[in-house]
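Asker: Following are the structures in question.
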Structure P
Amino acid sequence: MHDVVRAALVQAEWTGDRESMMDKQITYARQAAAQGAQVLCFQEIFNSPYFCTVQDPSFYDWAEPIPDGETVRRMQDLAKETSMVLVVPMYERVDEGTFYNTAVVIDADGSFLGIYRKTHIPQVEGFWEKFYFRPGNTGFPVFDTAVGKIGVYICYDRHFPEGWRELGLNGARIVFNPSATTRGHSKYLWELEQPAAAVANQYFVGAINRVGSEGLEDTDYYGTSYFVDPRGQIVGGTASDTADEVVVRDLDMGEIERARRHWAFYRDRRPEVYTGIARP
């Protein structure tokens, strides 16, 4: 396990087509690798617009098979080229009627480690996600990568503390939360929830948001991607709220042990008395 992990996030404005969006973010990933990044996470559904502000079946065409689609193959090649672990959020097609909001995890040697499918799917004004995605069925996997154990929790998931805790119990040291969240909708929660989750579960969180406007209604994404440590402190500041940015930060894994010895939340849990937590 690395004592210090150099980790990266990419926030990028939609370019208008898949190919140029992919090319732009691959360029950013190479920039992160040149700065020594060992693990990188892209934003939610990174190679398309965030189309869930409208309900239009033509967007089903953006979905791809996993792991056999072109995007996964390109990302495996990128991981091998850069020797970075990659977390790649994308729109997954299983068959004509089955689609998921998914994150692919690829190890630093390009090997496909698995997927996480977004568990909690909103259906509210401006976030018509049940029109596009089935609720995830992967549980809360933790992936044993070249930089240690990492987990993924996607956007709306972050409002639900149960999954954060499951990831901690499963051994995650860094949890990435790729998101698409708009300026007027939840910015105050963006500043609260991931630091609170990092403190409660005593691991690092990488919070990634889209940025800019995408030509669809209600699309004003505010970026401000950041890493937060197990004590709830932002590591090295947040990204721009208006522009593309590659965030590269050193994460001291020793902070996890120090936090857990100071605040023994895992020791002092009382799961035997939480009898109502999973009640429908």
Structure Q
Amino acid sequence: MIDLHTHSTASDGTFFPEELVYLAKKEKLQALALTDHDTIDGLKSAYQTAKEVNLPFLCGVEISVKFEGPGHFHLLGYFLKPEIPEINETLQRLKIAREERNKKMIEKLNVLGIKITLDELKEIAQGEIGRPHMAILLVKKGVVNSFEEAFEKYLKKGALAYVPKALLSPEEAIKLILQAKGAPVLAHPITLKLDYLKLKNYLKSLKDAGLIGIEAFYPEHSPELTKFLIDCAKELNFLITGGSDFHGKNKPDIKLGKGLNNLNVPFKCYENLKNYLEKVN
């Protein structure tokens, strides 16, 4: 097993970066990548721990990107080492915007009569605050019955307390990763919510912008979609990646390396990605 899409407490996961590496070793993963949302703050400790336990490791990030379609667009960026100064300034700017967004969403919830505070969220998050932490708090306070209901009613796009994120365009995000000698990969294409023809045409336009890979192996992808994405990758000469999108307790059904117990990302995905990165660095 390998897992090239995971999250830690540096964004909205529940395992500290070092803990995530230890868990991967315990689960006998053959390779791991840490891809926190819009931050590389957890990479140094994860990278060092992976070296200590002899676990093949790639540094990563997952950037939210503007998308005019029905779904949402996340871009994965992969790097050989944790020091990526070329993207840090932009990520810091996005971090500040995310903090402002959190405050606005708290204000919206307060106006709706739901009293939550930033301090309460900090206590839950033990790191960067995101919507999953708001969902946990809403369940804890009895406002909703489940994590899913919190998103459906208050936190998802178009819901009562939703505030849009500050986002880069696809071209800007891809360029940012390429300039840092990284590999830009489209995360979980299913979340774009495009039919197969539109998705293939969109992938062609992203290739023109510099995209080099797609995440074909993902827990929510059907066998048919996975095959379609692999076929597209072969036609467009894309690298193929995959991962569980592990968040720890924030997505309790998703297991590291296993997804919903049906994930099987070939080790070749890691090897090909690493070979590409070594070539461009």
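Values in this text are rule-based calculations from the coordinates and carry no lab data. Remember, predicted model here, so these are calculated numbers, not experimental data. Cβ atoms are built from the backbone, for glycine too; each structure is taken alone.
Asker: Can you spot which of P, Q the value 20 was calculated from, given it is relative contact order in percent (Cα under 8 Å, 6 or more apart)?
Answerer: P
Asker: Here's something else I'd like to know. Quick one: helix-only ellipticity at 222 nm (-39500 (n - 2.57) for each DSSP H run of 4 or more, over all residues; to 500) came out at -13500 when computed from one of P, Q, so which one is it?
Answerer: This figure was derived from Q.
Asker: With FRET efficiency 1/(1 + (r/R0)^6) of positions 78 and 182 (r between Cβ atoms, R0 = 25 Å, to 0.05) as the yardstick, tell me which of P, Q scores highest. Don't skip to the answer; put the middle values down first.
Answerer: Numbers: P: 0.30; Q: 1.00.
Evaluating FRET efficiency 1/(1 + (r/R0)^6) of positions 78 and 182 (r between Cβ atoms, R0 = 25 Å, to 0.05) on every structure, the highest lands on Q.
Asker: Can you rank P, Q by distance in nm of label points 7 Å out along Cα→Cβ at positions 158 and 230 and just name the one with the largest value?
Answerer: Working: P: 2.1; Q: 3.3.
Top value of distance in nm of label points 7 Å out along Cα→Cβ at positions 158 and 230 goes to structure Q.
Asker: Looking just at distance in nm of label points 7 Å out along Cα→Cβ at positions 70 and 254, which of the labels P, Q belongs to the structure with the highest value? Please report the intermediate quantities before stating the final value.
Answerer: On the way: P: 4.7; Q: 2.2.
Evaluating distance in nm of label points 7 Å out along Cα→Cβ at positions 70 and 254 on every structure, the highest lands on P.
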